[in-house]
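The next part holds the structures, each set out as structure tokens.
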Structure I
Amino acid sequence: MDNMISVVVFYQSIEIKKVVQEILRNKYQRILYCDIKTNQDQFIAFMEDKSKPTLFIYAFEEPKEAVEFNEIIVSLNNSKKY
């Protein structure tokens, strides 16, 4: 189990979440499964711990949607720096 990395899994459907959960089972200690429509507050609270690097996993059916969602996350992060 990796204690050095926090993992955030962004997902669109419960089916995809279940597949990813099975893959990641017992590999990381700190994982947040984040439904992109409902878990914004949990995501913000989870990201307040800046003591560990974070691995983002985009578990989307369409790669284009994952890229677009990543661009949103990057732009939000960049806007917080100024």
Structure II
Amino acid sequence: MAKPNKKAPQKSVDIYCQKCRAQLFQYKKGGKGALIKCFKERITKDFTEVEGVCPNCQSQFARSGLVRGTPALKIIGNKAFAR
């Protein structure tokens, strides 16, 4: 499978916790689709202390994994949203 584009998209979105609405990170998202995965190389500002865990309510919103051979956070069903 093809790797994600080396050049990050121009559009930057804020990712929030669905439960407590705390900001988790800023991310360079490509496309209009739902937030399913976040490539680690496209995260510009990270507000979490533990990877995949909300710093405010301590709920797990993502799991670490590989997508197309690139490290990424896989978002657990509707635990985080982009705005």
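Here are some notes:
- Computing distance in nm of label points 7 Å out along Cα→Cβ at positions 8 and 64 across structures I, II gives 1.9 for structure II.
- Cα extents along the principal axes in Å from the coordinates reads 38, 31, 19; which among I, II: I
- Structure (I, II) behind the derived value -14000 of helix-only ellipticity at 222 nm (-39500 (n - 2.57) for each DSSP H run of 4 or more, over all residues; to 500): I
- Read-out relative contact order in percent (Cα under 8 Å, 6 or more apart), computed value 33, structure in I, II: II
- Test item: distance in nm of label points 7 Å out along Cα→Cβ at positions 16 and 56 calculated as 1.4, pick one of I, II: I
- Comparison of I, II - label where distance in nm of label points 7 Å out along Cα→Cβ at positions 48 and 72 is highest: I
We did not get these values from a lab; they are worked out from the coordinates using the rules stated. Note that the structure is predicted; figures quoted are calculated from it, not measured. Cβ atoms are built from the backbone, for glycine too; each structure is taken alone.
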